[in-house]
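Take a look at the structures listed below.
Quick note: the coordinates plus some simple rules give every number you see, no bench work behind them. Everything numeric here is computed off the predicted structure, so don't read it as measured data. Cβ atoms are built from the backbone, for glycine too; each structure is taken alone.
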Structure P
Amino acid sequence: MIIVDTGAMVALLDASEDYHSIFKELYNENVSGWILPAAILPEVDHLVATHIGPKAQEAFLADLADGIFSVDWGRDEDLVTAQRICARHRSLRIGLVDGLVIALAERLEAEAIATLDLRHFAAIAIKGNPRLLPRDR
């Protein structure tokens, strides 16, 4: 199971992104294993709409509605875990979304997190030591 961060999802959707082909390959290797935390959806929606365009946004929303991507809607305990992570790593200023991505990865014991944000994710000891893709490929 791979938990997907905002940047990785945008790179998958945007053919002009430098990491598009890498994320497309990773996604195609494990389509059913990609889990999108609900917390990334507003960020992805905004970035797709503003940087790729309205047709891409419509396609992304349709894919979500059709169940193409698995979404984990979270649990109350994820917020508690995210708050703890953010407080422990205050100097990194990781924010709620990254905190929730990490909380979900820990709760689901994910094998990996798809992310381009190594500044945050590589600096934190995440329970279960999930790989950071594509870095740890």
Structure Q
Amino acid sequence: MTHVLIERLTQELGYEEISLDNHDSFTRHPGLNVLFFPGNPETVKDATDVAVALPELINAFGGQLNPGVVTDTYGAGKELKQKYGFSQYPALVFVRDGEYVGAITRIQDWSEYLTKINTFLAAPTRRAPGFSIPVIAG
């Protein structure tokens, strides 16, 4: 399920639509790659807000960010969400050279986006946070 504001990103602005087939090649593009995970816009109230903010962020960072959109929430999106370990939609996941740098979830104040993205531009890659499964001794 999608929304006109999310479709605009791929259809009008030319952001790459990310699937399992092209994920690895996309995340290896030079620079800082940002994967937008909107989730289902019918149930994720901030999805369209982030869809509006993302092009403004891309412009604000003048070509330093390479955007892609994960529109398949329940297929590829579910697998990629597990790979990157975020728990809330919408999410912007930042990747350099195929490696995780960081993520921003939900809608944020503009200044928060600017601060975090500036940090990500200079930050080293690191292991993505994973989902933890409690171990119960029996």
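Structure summary
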| quantity | calculated |
| --- | --- |
| Comparison of P, Q - label where distance in nm of label points 7 Å out along Cα→Cβ at positions 31 and 55 is highest | P |
| Ranking P, Q by FRET efficiency 1/(1 + (r/R0)^6) of positions 79 and 119 (r between Cβ atoms, R0 = 25 Å, to 0.05), the structure that comes out highest | P |
| Distance in nm of label points 7 Å out along Cα→Cβ at positions 7 and 23 derived as 1.0 - corresponding label from P, Q | P |
| Source structure (of P, Q) for Rg/Rh (Cα atoms, Kirkwood Rh), for residues 39-94 alone, computed value 0.97 | Q |
| Structure (P, Q) behind the derived value 12.0 of mean count of other Cβ atoms within 10 Å over residues 63-70 | P |
| Structure responsible for -14500, with helix-only ellipticity at 222 nm (-39500 (n - 2.57) for each DSSP H run of 4 or more, over all residues; to 500) calculated and labels P, Q on offer | P |
| Comparison of P, Q by distance in nm of label points 7 Å out along Cα→Cβ at positions 15 and 103 - largest value held by | P |
